[in-house]
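Structures are listed in the sections that come next.
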Structure 1
Amino acid sequence: MIVEQRPIPHPGSDELELAAVLHALSDPMRLRIVAALARGGDRTCGSIALPVTKSTCTHHFKVLREAGVIHQRAAGTTRINTLRREDLDTRFPGLLDTVLDAAQRSISV
């Protein structure tokens with residue numbers, strides 16, 4: 001039996017809202033997810049070590065997806081996550097790099 005998966009909804013690149021993106025990037029766990037995706041390309045939810053429960057991790061990925069920061073695609077029973085860098089850089093030039101640089105500096109201090 002083949003189970004058809006529903007498409008995962010994402011905002012279009014022209015629908016990205018600055019307030020939603022900034023909200024998504026304001027949480028330390030979500031910022032860690034984005035930094036990992038920025039360094040390592042496509043990742044599954046479980047491949048990024050976070051000190052939170054699985055349900056909390058799922059919530060963080062959902063917030064990032066709904067804000068348009070990441071793109072998720074189903075692969076069997078897991079989801080593959082990709083940073084929407086091109087869309088973010090087009091819509092909000094320099095924002096992602098500025099936030100990631102600031103986050104890295106605050107960790108290094």
Structure 2
Amino acid sequence: MKTLKVTHSGDKVQQVVLCGDRRNPEPEHFRIVLPFGDVDIVRCTDDSYWVHIRVNRPEDGDSLDRKMGFVMDGRLDIHGKHVSDVLGAPLDDPNLYHAAIRIGPAPQES
């Protein structure tokens with residue numbers, strides 16, 4: 001498996017480029033681990049990608065000392081529409097160009 005190169009893309013940005021070139025294989029599954037969850041990018045057999053965002057939950061069942069997380073907010077951006085007009089919009093809208101999910105540490109129960 002090809003080792004991915006981390007490069008700088010500005011003062012506060014690091015990036016990894018996934019090319020999807022079958023002649024130069026790279027990992028099919030790329031994971032970024034956060035303190036309270038993870039982000040996975042998985043290449044499908046048709047060369048599309050799934051991007052998964054997951055938060056740690058108590059029912060995960062492992063004994064690691066991980067912080068629990070939750071989905072705090074999210075947003076879809078569709079060309080020509082205000083963000084408040086896209087609630088419930090289908091994810092296959094051809095004008096959808098950006099999706100954002102904000103995750104953070106789970107609130108402490110009192």
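Every read-out reported here was derived from the displayed coordinates using simple, explicitly stated rules and does not represent laboratory data. Being a predicted model, the structure only gives us computed values, none of them experimental. Cβ atoms are built from the backbone, for glycine too; each structure is taken alone.
Comparing FRET efficiency 1/(1 + (r/R0)^6) of positions 17 and 65 (r between Cβ atoms, R0 = 30 Å, to 0.05) across structures 1, 2, the highest figure comes from 1.
Once distance in nm of label points 7 Å out along Cα→Cβ at positions 33 and 89 is calculated for every structure in 1, 2, which label goes with the largest value? Comparing 1, 2, the top value of distance in nm of label points 7 Å out along Cα→Cβ at positions 33 and 89 belongs to 2.
With relative contact order in percent (Cα under 8 Å, 6 or more apart) coming out at 18, pick the structure among 1, 2 it was computed from. Going through each structure in turn, the value belongs to 2.
Upon calculation of mean count of other Cβ atoms within 10 Å over residues 25-32 from the atomic coordinates, which of the structures 1, 2 produces 13.1? Derived from 2, not from the others. Using the calculated result 0 for helix-only ellipticity at 222 nm (-39500 (n - 2.57) for each DSSP H run of 4 or more, over all residues; to 500), pick out the matching structure from 1, 2. The correct label is 2.
Assuming 8.8 is mean count of other Cβ atoms within 10 Å over residues 9-16 as calculated from a single structure, say which of 1, 2 it is. So the calculation was done on 2. As an exercise: semi-axes √(5λ) of the Cα gyration tensor in Å, calculated from one structure in 1, 2, equals 26, 24, 15. Which structure is it? Source structure for this number: 2. Can you tell which of 1, 2 yields 0.9 when distance in nm of label points 7 Å out along Cα→Cβ at positions 57 and 81 is derived from it? Structure 1 accounts for this read-out.
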